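> Each structure below is given as structure tokens.
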Structure 1
Amino acid sequence: MIQGPTSHTFYSQRLKLHYVDWGNPTAPPLLLVHGGLDHCRSWDWIAEEFRRDWHVIAPDLRGHGDSEWSSDGEYSLRACVYDLAQLIHQKNFGPVTIISHSYGGNISLRYTGLYPDNVKKLVAIEGLGPSPKIVRERQDTPIEEKMRNWIDQKRSISARLPRRYESVEAAIERMRDANKHLTEAQARHLTVHGVSQNEDGTWSWKYDNYFRIRTPYDMQQSDLERLWGRINCPTLLCYGADSWASNPEKDGRLSHFNTARVIEYENAGHWLHHDQFDKFVADTKAFLKD
């Protein structure tokens, strides 16, 4: 009988962070890095497909799943890049292959640009961050306005209590409302692993609401593009045709990569690895075999 994953922890910046290990430790390491407001068990279907040939490890980002919340609400990309670097360093996983989604894709792309020799292949699902149009709009916003907005948002979120659901079924309904492409079985699995029960018997999402507050400034766009250009491993950038995310092959960002190509999936949104699971798995297996 094939067993499920086992839970483990490591420490980064004084935080106790969680990851699951799918076994097969003598095989090449494959990291699955989830996106914002998600959790490591969202990769379970992918992990089952790859566990026989890979040593699959899926971390919970800080403030997500069963990882600790940051005491100061710090969820910047630079903090999460450090966390990923610590996991790979402490567990001696490098050189590693990475499959990542959204915020996790942004983290993984930056890590790979920093340590290009430590990543063998990289799959990033909608992981390049905001479109060039949004980046330009943010650059035009004066720093004092960015900082004031950030302070106001932090104050506002501090008064916001985690939403409570009377039952897991109610949380599942909310999950399906957020992504119409999900099947009932997918929504149930994602919800069961994504909520915890409160003392009064209600249920709340595991993630920290402070994650919702975007940091007022990030690295310069030119520096980010430099990191993209330092990636020397084969890279696959995946996009859903129905997603809000901007396709880098169409908006020009692909030109900053030396070894990347784009696949766009019809009838798929931001979570295309759920929406077009079979095709994504087939494409990824072919890519990793090349």
Structure 2
Amino acid sequence: MPLTSQGPTSRIFFSQRLRLHYADWGNPQAPPLLLLHGGRDHCRNWDWVARRLEKDWHIIAPDLRGHGDSQWSTTGVYGMEGYIYDLAQLVDQQKLAPLTIIAHSLGGNIALRYTGLYPEKVKKIVAIEGLGLSPKLLSERASKPFDERMRKWIDDQRGLAARLPRRYPTLEDAFKRMRDENKHLSEAQARHLTQHGVNQNEDGTYSWKFDNYVRTFPPIDMQIPDVEALWARITCPTLLVYGKESWASNPEEDGRLAHFKSARLAMFEGAGHWVHHDKLDEFLRITTEFLNN
């Protein structure tokens, strides 16, 4: 699936003193569509989706703080409140509301919470495996005493502080690592994602753009009932996407779907966590039908 056009324009906005990047696909007279990537990813992972939708939408695809070409957190802490604030800043600064959102994984988690906070600002939302950890894993985590969770987070942070970004001798080595991460990716997809996902170091090696500190979340987050209450506040049509070969939990089977007023589930055979890569044509068909109806 090669991409042949020139692609989007890079733009900058500021949030909590961080210099954050987003890709703007033009067509500003069209309705706004925001594409939000997942953890350790970058905004150019949406290029295939954006290319197919850019004629009908004004597409904005930000890099989350600590990811892609956005600035890293000065504290090394990446909490959900910061991500949600950044999204609120982008929407308000660029006057995008009311907008439509398609979001993946961490991006979906952020977008769903934002939509619950500001239901009047979102017209429709598609969340690809964006509900976060399963109820079972959340329950196991919550069963551990707070001091144990806090100590583990401190140990993890110290470990990451001592961990240098991995350096790949060649771009080909980084590409091989990308292929190992998702076996469903075609060679063209993996090369594109790798080219946009690395920086070349001064010694000629390559490293991923994301901050290693994004690998951990703070030990304190919104309480589960509070997150479920945000989901319940969402008033717009909601499509929850799930890949049947994913490690993620099925939101219908684990009960999370029931917290939404007007959500439906779309399940994809032969797809893992990155449904929009693994089953692009089918994903776009179902998503386009959802957005147009």
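> If Cα extents along the principal axes in Å is calculated from each of 1, 2, which structure is the one that comes out at 58, 52, 40?
On the way: 1: 58, 52, 40; 2: 53, 52, 40.
Working through the options, I get structure 1.
> I've got another one for you. Rank structures 1, 2 by mean count of other Cβ atoms within 10 Å over residues 195-202 and report only the one at the top, that is, the highest.
Of structures 1, 2, the maximum of mean count of other Cβ atoms within 10 Å over residues 195-202 occurs in 2.
The numbers here are math on the coordinates, done by the rules we state, and not lab data. Quantities reported herein were computed from a predicted structural model and do not represent experimental measurements. Cβ atoms are built from the backbone, for glycine too; each structure is taken alone.
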